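What follows is a group of structures, each given as structure tokens.
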Structure I
Amino acid sequence: MKKKLIAITLMALPLIGISQNSKQIDSTAIFILDQMSHVIGDLESVTFKLNTSVDKINDDNNIEKHYSKSTVSMAGPNKLSARIKGDRGHHGYWYDGEYMTYYSFDENNYVTLEAPDNIIGMIDNMHLRFDFKFPAADFFYPSFTDDIIDDFDNIYFLGKRRVENTECYYIMATNDDMSVQIWIENGMYFLPKKMVIIYKNNRNLQYESTFQEWILNPNIPLASFEFLPPPNSKLIDILEN
């Protein structure tokens with residue numbers, strides 16, 4: 001993807017293939033993605049949990065899966081906090097609209113950086129400069145559907161599937177290098193439930209994330225987005241990419 005995120009009876013919608021320079025784009029898939037993006041774009045605040053697995057090549061040239069659990073809070077347009085704990089460590093991000101702080105619970109050190117004044121700008125800036133990765137960031141880009149259309153040759157709606165006892169709309173997007181599968185809840189709010197990315201030209205390595213416990217428009221205390229250094233923690237410097 002470029003940025004490295006009312007009940008409807010869908011059976012009444014036509015399954016039409018749209019051809020754009022030999023692309024095969026299912027209009028129902030685009031409708032569902034747009035509905036999801038509209039709901040996310042209208043949120044004033046949100047919290048959710050995310051379970052993630054990422055394939056990595058180890059020193060013996062074998063594929064290992066690394067697992068993590070994240071808890072994320074966001075309040076638009078310029079507040080975010082996230083805590084990530086998994087096989088590769090325990091760390092967190094705090095963003096208050098002016099500064100972004102990364103803190104390592106394992107090493108008890110942190111870095112605080114000036115950041116753009118909105119969540120999307122901050123995510124882009126921190127990823128480009130320092131390779132920070134924020135959980136499920138893709139779904140929160142206003143251009144999510146357009147990015148899918150631009151980057152993939154085929155986009156399909158493949159019916160309804162169940163994920164963790166939740167009925168979901170199942171969408172697949174493919175190109176020569178990558179396959180992306182997205183499950184979106186069949187409910188009032190079209191919330192994303194699961195995403196799998198398969199890198200075809202890199203030994204079919206996979207990234208998988210599953211959402212849980214969405215809370216829409218909660219009242220989140222502003223203090224939760226402000227980082228307070230724990231006792232004996234160390235302020236460190238990091239180099240830009």
Structure II
Amino acid sequence: MSTRHSKIQFLGHASFQITTPEGHVILVDPWYTNNPALPEGLKVPERVDLILITHGHGDHLDVKLADIILNKSPKVIANPMVRLYLEEMAGVPDHVFERMNIGGTVSLLDVKVTMTNACHHAHINLPGGKTGYPHATNGFIIWMSDDVSVYYSGDTSVFGDMGLIGEIYEPDIAILPIGDRFTMGPLEAAFAIRLLKVKHVIPCHYGSMPSLTGTPEKLKALTEDIQRLEIHVLKPGETLDTSHIQPNNW
């Protein structure tokens with residue numbers, strides 16, 4: 001096990017930056033352009049090694065993502081339909097992508113990434129007010145060299161197979177949406193936590209728009225019976241250092 005630890009920075013809404021023990025920078029569903037929750041002055045980091053994308057909605061797929069990829073030269077793991085869009089419509093070359101699909105795992109940059117299923121309909125906004133590339137969304141398990149594993153569910157409802165995700169991958173940290181209306185609210189997220197059997201949770205996708213009414217306080221109230229559960233409520237820009245988290249072995 002590494003003596004260094006991974007760090008998880010909340011960029012606002014549902015975007016995260018994960019720094020691995022080796023210093024590799026992973027962006028998860030980055031949304032920098034016109035993100036109302038992004039702290040002023042927080043910009044795309046100088047170094048980007050890997051980008052993970054769960055689906056093509058504008059609050060998860062930055063409109064300038066192709067420029068970020070071309071300028072920073074990261075590897076990219078994307079929802080398959082998002083990958084097709086980035087190749088066909090945005091000019092991103094195929095060689096930057098690590099192709100995969102739900103249920104698969106790839107190893108790169110001292111991490112392992114598994115693509116999981118999710119329950120959420122998505123599309124991509126195209127020029128001229130059109131939409132295209134309809135697709136189902138996905139989530140990710142990210143496992144790092146300090147043995148800390150993170151389940152980023154992406155936009156989703158609760159679904160029974162979260163029990164399998166918890167049983168197979170035993171994530172240490174779950175990043176779950178709680179805003180309601182377009183994703184799980186606190187009620188459903190409370191059930192997701194029980195299915196996953198996870199002890200550390202970072203809520204996201206709430207409060208950044210008036211329609212996203214779920215709150216961490218409500219989630220805490222609905223899960224106060226779960227022993228040793230820690231809900232880490234991060235303000236945009238704040239970072240969770242995982243050094244105090246006792247990892248499961250995957």
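Where a number appears in this text, it was derived from the coordinates with a stated rule and is not lab data. It should be emphasised that the depicted structure is a prediction, and the values quoted were computed from it without experimental measurement. Cβ atoms are built from the backbone, for glycine too; each structure is taken alone.
A few points about this structure:
- log10 I(q)/I(0) by the Debye sum over Cα atoms at q = 0.18, 0.21 Å⁻¹, for residues 41-112 alone from the coordinates reads -0.81, -0.96; which among I, II: I
- Structure with the greatest value (metric distance in nm of label points 7 Å out along Cα→Cβ at positions 105 and 169, set I, II): I
- With respect to mean projected area of the Cα convex hull in nm², the largest value across structures I, II is given by I.
- Structure responsible for 0.90, with FRET efficiency 1/(1 + (r/R0)^6) of positions 57 and 185 (r between Cβ atoms, R0 = 25 Å, to 0.05) calculated and labels I, II on offer: II
- At a computed 16.9 (mean count of other Cβ atoms within 10 Å over residues 49-56), which of I, II: I
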